[in-house]
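Have a look at these structures, which come just after this line.
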Structure I
Amino acid sequence: MSNVKEQGMKYNLYSWSAQKKISPMVVSKAEGIFFWDEDGKKYYDMSAQLVNSNLGHGHKKLVQAIKDQAEKMAFMGPGYSVDVRSEASQKLVELSGLEGAKIFFTNAGAEANENAIKFAKAYTGKWKIFSAYRSYHGASFGASALTGEPRRFIAEPGVPGFIKFDGPYAYRAPRARNFKSEADVTAFYLEMLENQFLYEGPDQIAAIFFETIVGSNGILIPPAGYYEGVRALCDKYNIVLVFDEVMAGFYRTGTAFAFHQFGVKPDLVTFAKGATCGYVPLGGVIVTEKIHKIFDEKKMFNGLTYSAHPMGCATTIATLDAYKEEKVAENVKKQGKILADTLDEMEKKHASVGQVRHIGLFSCVELVKNKETREPIVPFNKDTEGLMAKIVGMLKVEGFSTYSHENMVLICPPLIITETELREALAILDKVLDSVDNMIK
């Protein structure tokens, strides 16, 4: 064991892990879409770390922005106007297309969602919050309550009033359903949602949260018309519509924000990750005019010591400029087509691949034991044998770094990836899936 790993294991606690069952890789270098371990082995970063390194590693423009801001003014409290604070806010509002909106800055996505809850409650005077079962919104206490999947369990019993619902997932819909069209899928899930609104009392529901495209829980893309229907229900019952764009935002799907794909305007948008590509922490809430206007006279009870940190704002400005200068949206469209076509072929080829889902450079492979029955390769929340960790480990041995969640393997590379790099990496995935096919025989 190297000194770095030994020291780390002695003094660090590593996320989402039983500490004696892990062996953290020592990373010595990172550049572009690659990183290297201490032995000099190169890895394709095919999850963009935690789906946040959109511009890859070692981006000189971002590094320079951090250096320049550190020398000019490393910190100033959130109650002051600072040039980078004002400019970053304007750029984010303009990028969102939500005219008249304002930004409340946080340090990360979980804090953004925590504060979005408070905005929705302050605006409506109501207290119940809806979110999907297959969702992840952060690990802080309120964000854990908002989260639908099993990572919320450690925080339970939690804050009262958090209600879970089934979002669209036709592949795992109840067996009794026999969808004849995408419109059927939309109608079914909207009917289920409105019924639950009525069961819970619309006069008590402050907000409904969506990961615009569900991320780690399976890249779940809503059917056509679903968000239009949700928007209509929210207007009907005075419920705040919140899109969590922490993972899906900043061109991950090909548009600046994922909600731009659906022609629906939310009331609140939470963001983080791709705002700075992980170079420094920063997140926030885009607050539309109808909501922030209530704070013209009424005191806003949202605040953080490091809200709108100058280093984060300077990095955000550089990041947004780089997206445009480097034509990232165009690259996502081009490489996304290659990714989609290749994954679609893998779905046909491999017995272990039940379904692939993709939009832009946001994709996953759902692994099954049997294509006909759709039985997951591991039971929900019960991978007791560590099979998915083994599969991810097989990928890593071949130089393909990513992560899994439940029976899904995520493929979400940096948005600057080239066609050559993408095809090389996907060839590794294809090879490992051959081995997974043999596992299920």
Structure II
Amino acid sequence: MGKLVFERPIIKKLSSGMPSKFGMKTKIDPITEIDGNLIKDLISAYDSPLFVLSEKIIRKTYQDAKRSFSTRYPKVQFAWSYKTNYLDAVCRVYHQEGSWAEVVSGFEYEKAVNNGVSGDHIIFNGPDKSRENLKKAVLNSSLIHIDHFDELYQLIELADELDKAPKVAIRVNMDTGIYPQWDRFGFNYDNGEAWDALNRIMLSKKLDLVGLHTHIGTYILTASAYNKAASKLADLAAGLERKYGHVVKYIDMGGGFASKSTLKGAYLSGTDTAPSFDDYADAISSALINSGIKPENLPLLILETGRALIDDAGFILGTVLANKRLADGRRSTIIDVGVNILFTSFWYEHNIVPAQAFSDHTEETAIYGPLCMNIDVIREAIDFPALKTGDHIVINRVGAYNMTQWMQFITLRPDIVMIDTDGKPFVIRKKESIETILSQEEVPPHLQ
């Protein structure tokens, strides 16, 4: 028997991230295609990095959410949150499915109008509504959610000026047991401020109070908080009926439903901890149907969820640029996806997997983006296989906020492709070029 070849032992430190009570996940499953399109073919056709959205997943997720609520409550209406992803192609998919538009700026309002949404199906939220934008919303019979008293008084003035009663709701903030409590938007329920606003609206007789609205926070992992919020809004609605004989037409529960992405420092993954649409629907519908609101006056339930509806539908494809060892011996991999286009990597432990076959050997790896900035960290530590330069990776659950909060910084922003329900890809936003940037610049004559 010949002498065996010596193989250097490998000492593997198991410290990449926070393990759950079940230990570390040891198997990594590659993503080699999206809706029948090979990752390598998509990158070959549209370059790397590349955002990909699945229309099939968008529609299915929306339909699942709608089914959860409509089977538990008689009157349900979704309003797509434009700030979550305001690409026209994305918004129009939701509008085709029956969703209204929820906007928080004049810019988003114009986008909704251009996407064919009728004025009375646009909900105008947010603290920054200019007089001109409010005037436009009043004339279009849009639903204006009042954020503060200055806005309330301005709308009373506009009612006189335009000789038209604005359709309004008030945004209400409250203690639902969630920390930190979101109290910078709207009127507080617990200290009586919300009732102060409602009384002023009713006594003015110049505004048409059609609804009540709340948005208790973001990535809310306990459905019971929505039960408390819905109960408090129902209490206001029942109080309006008792005091003024006034029936509100809708209660808008806002958004904030958690997606299945994993928060940094979380003990378990988002797939295990995020409540289902059924959980949220149970909590909200129970509060409304068991409230003091008369059965014949049950309001329309409006939902503005964004993240939970689209996060799963988004992917970003990238390419390995290099590998190197850090000073402490850890391996690092540099990819062409930076935090400028993957903004949510600041608070999510994004799922990153290879897009092709790979070795079974994995090692703790830091994954960095291409930016010349120390904060360009996609994952601080992940158990990852050794990939070589030119190999491709896929990061999934990136459909929410990355395409609205991204920045043109150091590198240009890439193509965004949507794959339709038949598996055909379409560019829905073209990648930037140097001409894109220079077209917005002007050079003074003395520097030319």
Structure III
Amino acid sequence: MLAEVAKFIKSHKLFSNSDSLLLAISGGIDSVVLLHVLLQLDFQPVLAHCNFSLRGPESDGDEQFVQNLAESSGLKLMVERFDTKSYAAQKGLSTQMAARELRYTWFSRLSEEFGFTKVVLGHHRDDQLETFFINLFRGSGITGLKAMLPSKGLLVRPLLEQGRDAIEVYAHENALAWREDSSNQETNYLRNKIRHGLLNEIAAINPGYLSKIAESIDMLQREERLYRHLLADFYGNTKVEDNLHSVDKNMFLNHSEGLALLFEYLKTFGFNYDQAVQVFNVLEAGSGKQFFSASFQVLIDRNELQIRKKDESKTEQYFVLNANEKEIFHPIHLKIAQFEWNASSELNKDPSCALIDFDQLHFPLHLRPWKQGDRFRPIGMKGSKLVSDFFIDEQFSVFEKQKVWLLINGNDEIIWLVGHRIDDRYKITPETRQIYQLELLS
């Protein structure tokens, strides 16, 4: 086994002697065997033990065992005690998920603080099979079915090709002592049901099937890497401008696997498979429809699928603009000037620049988002118009509407749909003496 693990470390480029290793050690057979293997291969890791305070004296006994092991091996040990049940209740997590989150957060913090370049974990082939079946039962695609990777960021798993039986043989051959975790025998967790039930049933049919499943997982990992490489060509056709992600709807509609392609795209923004199905089903005829993940919103526009981060803070914003302001940077960037008007003046006619009759203003002005029911008189019109109707006439997308700010006079009249149209009542006339100029800068 020693030679096999050494070959696995080298072939997968998990780490070298120049790396600073942090070894997660529970005191169980897997981590004890991994420590022994690393020492035999001339690696000197720092040990990290999590006491999750879940099994009373048994947890404390694990901690004491690991302390003794560290001392006898001449290795440095770091120990952290967690109130896992309280954390789980606070975060609304299962005990297992809470322990996992606490564990990896601590490893990350230690790595940042002490410069560890790799965190070495004792996951082995049977853990890999359990993860595969858990994800299979949850309805995962290729990303879930590839299970655990030998290396992912800081995390490395040198024993991932070794079965539990091989680890037990190695432990007995080298007269190693370890601790048994009584919770591993409980069958109220799905992982333990798979471990003690399903995997044993498969092995009873044919012991070689477990190795074949592991080979299939390895093939899935390779195919997933190829899949990601091919997807890169697709992602090159997306546009990102001002935090707005846009892609032609036909990229999905004209592809034989358009739904799969759409799901891969949307899941990077926190959307699940069911949501991807909903989006795909209305993609062709659902212009204007929106879908939401925890942090992003999708808009099906006329020709594009558009995604942007949800802005949950804008609706109640209100910003004062005093008469002496020359430039503001929030909530939008405006450059402000005031000058005398004469017929020979060269005026900026760009929609991003508003030229307003200063004498019609009542300071302080203010900026706010538009809301339903807002009315103004677009320049050149005699009557008023709903801002929402103006958006329809100008074919604004939902996202474009969300970006619009209004400049409001002290008498609550709309002066300017910023960047688009001023109100006719504030335009320059032959009677204008002073011009108030606002320029919207990107």
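Computed from the coordinates by the stated procedures, all read-outs in this text should not be read as laboratory data. Just so you know, these numbers come straight off a predicted model, no measurement behind them. Cβ atoms are built from the backbone, for glycine too; each structure is taken alone.
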Matching task: 5.3 is the computed value of distance in nm of label points 7 Å out along Cα→Cβ at positions 166 and 358. Pick the structure from I, II, III.
II
By the measure FRET efficiency 1/(1 + (r/R0)^6) of positions 182 and 334 (r between Cβ atoms, R0 = 35 Å, to 0.05), tell me the structure among I, II, III with the highest figure.
I
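When distance in nm of label points 7 Å out along Cα→Cβ at positions 206 and 318 is calculated for each of the structures I, II, III, which structure yields the highest value?
Values: I: 3.7; II: 5.4; III: 7.4.
Looking at the calculated values, the largest one is III.
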Out of I, II, III, which one gives 0.97 for Cα Rg over 2.2 N^0.38 Å as computed from the coordinates?
I
